[in-house]
Structures are given as structure tokens and as C-alpha cells.
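Asks: Just below sit the structures, each encoded as C-alpha cells.
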Structure P
Amino acid sequence: VILLAAAQPGPAEFQAAIAIGAQHVLVLPAQEAELMAELSEAAEAVSTAGPRGAVVAALAGRGGAGASVFATALAQTASQTTDALLIDADPWSGGIDLLLGIEADPGVRWHDLALQGGRLHYTALRDSLPRHHGVSVLSGGRGDVEIDAAPLGAVIDAGSRGGATVVCDVPRRATAATETALESADLVVVITPADVRSCAATERVARWVSTVNPNVGVVVRGPAPGGLRSRDVAAIVGLPLLAAMRPQPGIAAMLERGGLRLPRRSPLGAAARRVMAVLQQHPATSVA
């Protein structure tokens, strides 16, 4: 309930506000921005009055492990049952829109957003983004745009409040933005190849990530040139094994020619489904 006044309210107006249970007394036109914010928040509360969407963060145990590809596969898998928001939180990735083949599609990228944090309306955000097969994509561009923690947190929160499954592609670098994504996640997924050097690098990443968010597991990607089994890799890096996958045939050519697709018998798709099954076990949280 909001009481509107044409001039600075006096005792009579405040008594009326108390009598009708008003939360705010606003003077128009001076406070029309505050009124619009209240109306927008009320409209969003009606449209998003449901459980929050899950948040998952994916990062590589070592460079070139395929975290961006796996994050994209997770978002595509999630989009089969719910709205999905794929967030490129790695300013050094070159733009995750390239992995979907939508780099020429119109829509907002990080460099187009002028956010200082605060609260976003997910429907408006979703409608402004490029969308590909049910996945809304907030990508970096090809410029040098640093991603700040507050805007990233606002976007993640908006997607989750809007009921979308939010997938963040996170860099292997301890920045404020990275830690915001990790702290927001219901599940953190570390991707590693099955070789000794990757295990050594991933063990260090796992120790760091676990101090930020204990809900973390590993996805092991073949081949294993030295014969390391997936459960051995998980034991070495000290994380629960979420999924193991064989190499995805022809993935390099696929990414160069139109973007990631998940065929029916795709090892990448099967691993993404296993991780999504774990993610969906997190308790649904009603939007306050």
C-alpha cells in the first residue's frame, strides 16, 4: 500500500497512511522514480512467486580443460526442462556466444550493461539477451571488459529469483567476481582431463574453491593417456566424482562450424545430465 501526495505530507497525511497500513508515502512528481521502482518490484513478485532456480558454476582444473564447453552443455541440458541463463563470467574467454554460434545475433553483452549492483527484473533482462534453443546468454565481447562482482551478483540473483537455472562459466582466477559466482552456486563443477599434470593443477584449484564453497565436485574428461581411472583422479584432487566422460567426437570442428550441439549419444550431454541430476537435488528456496 502506497499513499501518494501532491505536496510534502503533513500530520494529516501521515495519520491517513497509518490508518490504511501504507508502507510508503511518496510525493509526486518528485518521487516518481521511487514509485516506478515499487510498482516494478510488485509486478516481479507476482511473476516470480515460486521456487528459486538452481545456480551452478563451472571452472577448469587447468587451462584448456573445457569448462566453457561444459558450462554451455549444462545450460543446453537445463533448457530442456526449465528456463536457462548462461553467464560468461570469464572476461578472458573470448566470448561464450562463440561456442553457440550466436556471436552475430543481436542482444546485450556485458559491455552494454551499466550496472552497479542492486536488483534486476529477470524478465526484462532475459528479453534483452541473445537466446539460443531456450538458453539466454550473457556473454563477454571481444574487448577488454572486466566483470565486477556487484553486477555479476545482481544478474545471478535475478536469474535465480526468476526461476531460471543459472550456469556461470568461471575463470581460474581468484577475483571478487569469481568468488561471487562461487559463493552463489548451489554446486561448483571443476572439469579436469585424466592425466597426471592436470590432476596436480586441479588439486590446487579444488583446495581454493572448497574454501569458498564446500558444495563442489569434479567431472573427469578422457582420454586417460596413462590409464588413470576417473575415481583415481577424483581421489587425487580430493573431490567427489560427479561424472566421467569419453572424448566428444568431432567437437573441435563442431565448435568452428555453427556452435555446440549435443547429439543423442553425446558423451558430453550424458555427463551434463548426470551433473544436472545432482544439481536438481538441492532444496528449492521460495522467493522472499
Structure Q
Amino acid sequence: MDRDFLADFLVRRRNAVQPADVGLSVGLRRRTAGLRREEVALLASMSTDYYTRLEQRRGPQPSTQMVASIARALRLSSQERDYLFRLCGHSAPDRVAGADHVAPALLRVLDRLTDSPALILSALGETLVQNGPAQALFGDVSGLVGMERSAIFRWFMHPETERVLYPEDDRDRQSRAQVASLRAAFGSAGPKSRAAEMAKHLAANSPEFAVLWDEHEVGKRFADHKVLVHPELGEIEVDCQALFTEDESQVLLVLTAPPNTEADQKLRLLAVVGTQDFARGR
């Protein structure tokens, strides 16, 4: 771990990120060139004291999870993320095997979306980051680990909780779309990938998945128009817009409804209320 270079790098990158870049208010008495230390700590879900010690060359070696959180908070590129890992004494993560580093361009768009459900997903359907309305609609999945992080995996392994978000007459279509999406990820990543490992597990434990997997359908699973079922607000008819990274390893999903419709009012209610009353259980 190179504490001197690490401290210099963190300070320079923090000063280069503007509050508006991460959805924060500038304020009237702001003197900091970029972000404040406490703002980086908040974005990285760590204590201000811990982050401050890193910048002051006296902090302990951060874990790989902590490094990834800092990289995301500072909106680092993939190359900058790799550099940060090495400064902290870790090997850079495999960009194919792991997808926890969110594309900065997608994050910048997400930061500006506050009144519509929006989330960034990996090719395996893992929620990498989501805004408040999305968390209120889909539930908080930030505590899940391993294959459980994947919505594709949970769709077949935990249908009693995962499928309630969709009307019963749309669940067969959704099952096919989930499998087709995993088949696309498998085709891109190969037989030694996490996609292959997940497919093998699901085929051995879900007869429904095994049948659909053998059909070799390939495609993305995001329909342009769908109906979602919220436990308190009922059915919400939404339009789905998907913005992919160039390599299609991540996607920003935004749900909207025509202005002044019942669905639009329900989405606005999600934005106001948040997850306090309406979050789905896991």
C-alpha cells in the first residue's frame, strides 16, 4: 500500500468531482474546489474519519470492497479504478468476472433522475445502484451476496417473493426473457464465466429454467412497456427505457409514465414516500 501516492490521488480526484456530478447541492458558502471529504465518505458508505485518515496518509489498508466503494463515489474510470486498487495494495479486479464498478457515464445520468425509478444493472441482473423510487418499487437488495444478487437467479430460486411484482399473466413471458438475457450474458462471457456458473446451478435446481435454457433463446429482457404490481399502490403501467454501456455489460433502466396519468401519479408518490412504507420484503 503506497500511502503517499494514495493520498495525493484521492485528493486530486475528489477536487475534480463537482457536487452536481453526483447529485449534490452546491450551496452558497462552498469553498471546496470539488467534493468535501464527508461527501465522499457519504457516497462511499463509510465514516468520514476513515476516509480522512486515508487522505492524511495514516489510514489502514482498505478492503477490496471499500476500494470499490471509493472508486464509485469518486466516479473513477475503469483505468483509474484499477490504479486505485494497486495503490491500496490489491490486484485490480477482473473486468470480465466482476461488474461492481459502475460506468461513470451511467452514474452521471442516474444522479439527475430523482422523480422516476431508475437503477443500473449488470449483465447478470445484479442491481449495482438504484435511486429512492426504484428502491421503493423493487425493494432494497444491497445486502444480498453471491448469486442472490442477481434478479435472474432470484426469479427462479425465489419465485414466491420475486414474481409478485409482475401480473400473473405476464410471468411466463418474463421467465423466457430472464433466461434469454442470461443466455446473452453467457454468449458474451463464455463457458468459464459467472453466467455459466449461474446457468449450471439454475438448470440443476429449477426444472422451469432447465426447459427454457435448452431452447437457446438469446436476447435482452427489457420490454418497452410493462405493468408492475406494487403491494400498496397496485398496478403501475410504465414505459421502460434502457441505456446500455458500449460493451453492454451494464444498463441504466428508467421507468416512466405519460404525464398526468394515474401511473404517473403513483410513480411520483414513490418518489415522495420512498421506502419507509412501501418497500417490498425479501
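Asks: A value of 18 was derived for relative contact order in percent (Cα under 8 Å, 6 or more apart); which structure in P, Q was it taken from?
Replies: Computed on structure Q.
Asks: A value of 1.18 was derived for Cα Rg over 2.2 N^0.38 Å, for residues 71-190 alone; which structure in P, Q was it taken from?
Replies: The correct label is Q.
Asks: If semi-axes √(5λ) of the Cα gyration tensor in Å, for residues 151-254 alone is calculated from each of P, Q, which structure is the one that comes out at 24, 18, 11?
Replies: Source structure: Q.
Asks: Ok, one more. Quick one: FRET efficiency 1/(1 + (r/R0)^6) of positions 167 and 247 (r between Cβ atoms, R0 = 35 Å, to 0.05) came out at 0.95 when computed from one of P, Q, so which one is it?
Replies: P
Asks: If distance in nm of label points 7 Å out along Cα→Cβ at positions 7 and 239 is calculated from each of P, Q, which structure is the one that comes out at 6.5?
Replies: Answer for the origin of the read-out: P.
Each reported figure results from applying straightforward, stated rules to the coordinates on display, with no laboratory input. What you see is a predicted model, and the numbers here were worked out from it, not measured in a lab. Cβ atoms are built from the backbone, for glycine too; each structure is taken alone.
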